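Several structures are given next for inspection.
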Structure 1
Amino acid sequence: MGHVQTHSLFTDFDISLFKAGKHFRLHDKMGSHICEVNGVKGTYFAVWAPSANQVSVVGDFNFWKDGEYKLNVRWDSSGIWEGFIPEIGHGEVYKYKIHSNHNGVITEKADPYARRAEHPPQTASIVYETSHKWKDKKWMKKRHKHNSLNAPYSVYEVHLGSWRRKIEEGNRSLSYSELATELVSYVKEMNFTHVEFMPIMEYPYDPSWGYQVTGYFAPTSRFGYPEELMTLIDALHQNDIGVILDWVPSHFPEDAHGLGIFDGTACYEHPDKRKGYHPDWKSLIFNYERNEVRSFLISNAVFWMEHYHVDGLRVDAVASMIYLDYSREDGEWEPNDQGGRENLAVISFLKELNQEIYGSFPDTQVIAEESTSFPMVSKPVFAGGLGFGMKWMMGWMHDTLEYFQKDTIYRTHHHNELSFSMTYGFTENFMLPLSHDEVVYGKKSIIGRMPGDEWQRFANLRLLYTYMYTHPGGKLLFMGSEFGQGTEWNFKDQLDWYVLKFDIHKQMQTAFAEINKLYTTTPALYERQFEPEGFEWIAHDDSQNSVLSYIRKGEDDKKVLVCVFNLTPNPRTEYRIGLPFKGSLREIFNSDDTAFGGTGDWKNKKLKVTAESWNGKTHSAEITIGPLAGVVFELKASATRKPSTSKKIKKA
């Protein structure tokens, strides 16, 4: 019979923090840890199973025999089982065999805190110690500048399994190491500031895209070893590209080896199905009322920041967490103690999560995918908010795509769908997302939604991106959309890279890289992207011409950007726009450029700013806008100009 020695990494203080839901470094204690006890090398195991009466470690090393390596339950009613097993080391495959106090149930579970998991469809955990020497010191030292709210934030959303594949090698996905070369160079070439990986924590089922997690602390083995993921993140950092991980604290699958009914009872999930089961995803919902579960989740967020140097988390499905009645009919949910529909335990959990992340990693961002009008999501906790850094602007996404898919002759009647976003544009720190969710399930690709003939569809797409990247807020674009992929995203295959053989797609890719460069190198587009002072309408009401125009401002009040969009195929010549002051006006970007597949016929070479008032501004100029074109001008003040721009003039 195997021998489990009494050993613990836990102090009494650790246990008191764990029970109180305040231990946010549980990964340093729980799980499997290679160590030496009394001169003997082996592995310490610790697992939380409060309703168990026996917990054994089983694995290849003992032919998966139950009861041979029995862990010891702690005396302090913490529900933690632990022990040191000699001569078990790096690379050993294991699970926990748990005998429950509840109806004699026996479960065999992967380690919730394992640092590595077997390659699916295998489901066991692996004793693992990472050994990576980080080379991103320069990035880590200055990343507060890259991740700050007044820095450009242009995110490329990537599904690692389907970005690019080795067709000639059985259509396999690229490894983390291969991505460290291919993805990094591409992201840099396209001028993105950040990448966001769809969930890379271990998951059993490919069609879930990673959103059904079973190994929260283990990067999926599909693409290689943990060190290889570290190499990928390192390479991105060395090229000044930040890394955001999609994180799923909202639900988890019912797979037998996962967190569900962990010790024969509802351990990680809420025992009441009205709070513990997700009808949309057929999955289990975490019990946010249980302190040990809160510690598990917040420790997990900290783990990725600490051990993988990530720059941010995009928190999935926040709305489904916040509302007790989310996707539920009457009678399928119960109001909170105050009679409301909000899950108060979730709200306090999210506040605590954000306080811990920003307290420990102030140079990162936590971004909420939250689709409702729940107030103050991205306001600080001390001010009564949830404490996120940014929130996805789902209203902008919905209204913009609705507008752009309309035939241009009808756009005059829907002009306010584009201007509406600015009525609430600064109530949160918004990120504008065109994500994977918008290019699946029959919604068509982004280019597939655009109306008109081929030329018009691509002109519309360039126009859409020019509008998106000059609109206030951070930006996120799903892979493939940058070159106008015509088909919907399919996780089983790589992107349609072959279309880049055709000029129109190659020109679209060039246009997008330039739009991204405009945003990331022009302070007026990002320095005040979350402040009302950074935006000023010129004309939001010219529905007759379907032209939209506004000013973007940074900290230099002597230099502003003038952004004008012609949303029809009819060129606009001698089109007058109001300007806030006298100065030199020059065109710096035109989506109708021939290099982008445009006509190139409607350029603004010599522009004269006059003292003729227009659009409520003191000055104005006549410009030309090509068909379905977005044009950006720089207005630089004359040397004699005084800074004030507050004078009000009646609209012409």
Structure 2
Amino acid sequence: MVSFTFFLGFAGAIVSVLGSSGSPQLSRRVLHEHRRSPPIGWTLHKRADPDATLPLSIALVQPNLHNLESYLLDIADPDSPNYGKHWTPAQIAETFRPSKESVDVVHSWLMSDGVDPARIELSDNGQYVRVNVSVSEAERLLATEYYVYQEDASSTNHLACGSGYHLPEHVSRHVDVVTPTIHLGRLTASVISSSQGSTRVHARDVRRTSQRMQPPPLSAKPQDSSGGCSTFVTLDCIRELYSFDYTVGGKGNIGVVELGSENYNGKDMDTFFKSYVPDLVGQRPKMISIDGGAENMGQTNGNLIGESNMDFMLVMGLLDNKVPVYQYQIGNNGWFDELLAAFDKQYCSDAGLTGDSSCGGTMITNVISVSYGSGEDEPSKFLVRTCNEIGKLSLGGTTFVVSSGDNGPTAIGGQCMGSDGTPVDGNGNFLPGWPVTCPYITAVGATQMQPGKSTSDPESASIYFGSGGGFSNVFPRPSWQDRMVSSYLSRSAPNYGANVYNRSGRGYPDVSANGAYTVIVSDGSISESGGTSAAAPIFASMIVAVNDARIAAGKSPVGWINPALYSSTFANVFNDITIGSAPGCGTNGFSAVPGWDPVTGLGTVNFKLLLSRFMALP
């Protein structure tokens, strides 16, 4: 355990600052954010150079965020007269623009602490105050100490505070987060592959991540297709399972997120399409580069093509490429921040994209499918700000679909939460995933067909890995979920200690789809893959088809769908999953039971019923 020394004397000190009126105010410093220890995979390397330049970005508090959920419910609740009336980007920007008071208070504080006003900038959208300072100046301003942290596997360096930082109390009320400060992180892709003989765990060189994990392989070699859909899940099997018999007409679109060097193999795509969708041979997703993301269709490394191959084979295969499919390729070790910043210029400073060509200028699709995730162990202010940004983008009519993870109630590689609030291996309290705990995301768990059964028989929760699910420690249970989750807690929840999981938190996943024995092509050979990484693009494809039908009928895309899915209007849409469980952290975890559960959510969908319910809405 690394021991840190801090300027704790600042925490209770009384400092003189200038208010917006120019008159002196006395304000003690308060702890604004903190982190107990570096995330797993990061090690303190050395003290930061005090003369190094630090581009400090101060994100101001946004007004009306307390109304964000009500704004969204007004356009997403199926009983609302304003259902489907999404906001324009201008409406969203104006509603959440920080106040002049916030700008003035932060500006005055910086000047009173010795920063030359010529160095202080306000972003064009009024969301951020930016100032280039030396490390020593930043340490004085924030009452903290900066260190260089190193990612263990890649030796990537990142500058961050040791544990926490402080702001004058009257300033803290006007500031959301300050970066760079305490934020480090990690990431995993939820994908399993039968082409490997053992579990593969390797590090990913990304700014907020350090690991990419894959659950145990389904088998040493692909199953023979003579076993039917229970051992060889093709596109036709998926269509049969969910009554997904729909001819797409070309309306709407979808974006699929890929990271770093992960990219599909073009020859593999054609081999797959030749076997299952011949009309798609030669077709490719439309590339959109974010923060330096690059196309590389020729690579053959299984660790780098498995996720992307599966994503695009499923999405393009199920939609027959009749709607535009975009590839959001995030480069430069980026992750969710870079994606959100690419859509919303107001968010660019959080992602370190200020001035980048992809900052705020990227087209946002109607549906976004993400098969990557991490643990909910980042600082809560950062998680809440990111979730709010997702909600703001959802106001514009986008549906975010994210895989729930492959480790049951635990995070990356089975990480649990220790008694001190830090991730640990083995036993411990449950550690929820991220970003799936954000209520503005539709989290998708994984099911599988029971051995020897047909597509008309009930599925079970995935057997070969624990479908990710549980309860958030940061986000409270939303009202639209309360009835079903409360029913689960009162009737079926395991009797663990109160500290094991947060019974009042947002429950996930929301829905599920098949995630075992998924047929793909990898490095020229037919292979079986899966995980919630397969489930998310399958469900996302069905939402694209719903949008296609609605837009063709002169209606809007569905946007944020969670309140509708949990409403009585959609009560008979789901195939309830009552078989299986997802163990973790030395416990039996959670079990699939009648109704909603934290293994398979509401269940899988009957697409025909799903479509009819959404088509009946305005």
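Quick notes on this one:
- When distance in nm of label points 7 Å out along Cα→Cβ at positions 263 and 591 is computed across structures 1, 2, the figure 5.7 traces back to 1.
- Among 1, 2, structure where Kirkwood radius over Cα pairs in Å as derived comes to 26.7: 1
- Label whose coordinates, when relative contact order in percent (Cα under 8 Å, 6 or more apart) is calculated, return 16 (choices 1, 2): 2
- Source structure (of 1, 2) for distance in nm of label points 7 Å out along Cα→Cβ at positions 119 and 551, computed value 6.0: 1
A short reminder: the numbers here are calculations on the coordinates, not readings from a lab. Not measured: the values here are computed from a predicted model. Cβ atoms are built from the backbone, for glycine too; each structure is taken alone.
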